[in-house]
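Colleague: Alright, structures below, take your time with them.
Read-outs: derived from the displayed coordinates by stated rules, not from any lab. Remember, predicted model here, so these are calculated numbers, not experimental data. Cβ atoms are built from the backbone, for glycine too; each structure is taken alone.
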Structure I
Amino acid sequence: MKVSVILAHPAIESFNHAIAEATIAVLKKNGHEVFYHDLYQENFDPLLLHDEIPKDVSLPIEIEAHCNEITEADGIIIIHPNWWGMPPAILTGWVDRILRPGLAYEFLETDSGEGIPSGLLKAKKAIVFNTSNTETEREKTTFLDPLETIWKNCIFDLCGVQKFHRKMFNIIVTSTKEERENWLDEVRETVSTRFC
């Protein structure tokens, strides 16, 4: 199985990086091929410019490579912090530039203006690992869990990814080494179970 792993956190020593390392190790141990991108380390350009919007446009080589990998992937794992109830801008830009119409989704001719696309991605499984400094209950009741809505409803459902799992690890800023080790065990178990 080919699995695309996308990491968006600027600090190499972050827990997000530890999640990515644990994820990749489990995938490789289980015999999967991994497409891995640390967007900050790669200095990924998140700006979608007007010239890049048309479906049949010639894309920059690095964007074409990302597009090819995401269409080949059998599964997708996204790792990022919760910033203002959103993914970091670099990751939002990755979604803008890589999950393109005609590649990740298409609008059907029978669509009468309601904007409901048909998903095109080969991947049928996705995991999103988030870190946060907000309690889970507050995230759900006060903020209505915007990351769940963004990833599940607004992105993966619309791109045809049918099995979605998201786990938020919190509170990072006050977490202990023992808590982080337990969380990494949970990451390994989740990845191993869902990509067996």
Structure II
Amino acid sequence: MIGLEYILRLYDMQHIELAESLGIKKQNINLWIKGKQNIPKKYIPTLKKLFNIESNYFSKELNEIEKLEIQKEKLKNDLKPIVKGYENTLKEGAETFYKSPVYDKEEINAIDRNIEKAKIVSRFKESLELVDKHPFIDTYKIIIELLEQAGTEIILHKTLQGLAHYLNALPQSISTGDEQKEFESALFEVLDDYNY
């Protein structure tokens, strides 16, 4: 779905309403949404101001993550949340952290979590589809099984963190101190015993 069409639905705005606010005919809006005509650049600043959404969303075909990001912006406009604090979140690629805001409105925090989940699922699917006949498909099955069976177990979390450190996939600053170092040492010993 083209971004402008999604945004109009989300804001419950009719084509005629938008056309009137831009001083154009409804048919122009229909042409933009059907992709038969590009949105002229002179209308982009007005659209950005009207919906408080970045200009790159209006003309493109949206994926699920972008739809969630637009929903988040609408919620922020509607609820006017206040940032209560920040939490460290791993950037994609897991080399560094960024400060992720925590809002006073749970609706915004919930949509942030949904965006993060959608990004993780997308990355997981992309890694799974790197090759047609994936040589480690059984590993993916095991990962899913572990997450389903023991997703909240601290031992799973610490094992994955230790493995990520061993493979240099996480920043060193993620370590949680002596307890983590002791766990990693034990894990590395097992890996060394099996020549990994």
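Colleague: Which structure, out of I, II, was percent of Cα pairs over 23 Å apart derived from, given a value of 44?
Modeller: Source structure for this number: I.
Colleague: Could I ask something else about it? Compare FRET efficiency 1/(1 + (r/R0)^6) of positions 15 and 71 (r between Cβ atoms, R0 = 30 Å, to 0.05) across structures I, II and report the one with the greatest value.
Modeller: II
Colleague: For relative contact order in percent (Cα under 8 Å, 6 or more apart), which structure out of I, II has the highest calculated value?
Modeller: Across I, II, relative contact order in percent (Cα under 8 Å, 6 or more apart) peaks for I.
Colleague: Consider the structures I, II: one of them gives -9500 for helix-only ellipticity at 222 nm (-39500 (n - 2.57) for each DSSP H run of 4 or more, over all residues; to 500) as calculated from the coordinates. Say which.
Modeller: Here the read-out was taken from I.
Colleague: Comparing distance in nm of label points 7 Å out along Cα→Cβ at positions 39 and 159 across I, II, which structure shows the greatest value?
Modeller: Checked I, II; max of distance in nm of label points 7 Å out along Cα→Cβ at positions 39 and 159 sits with II.
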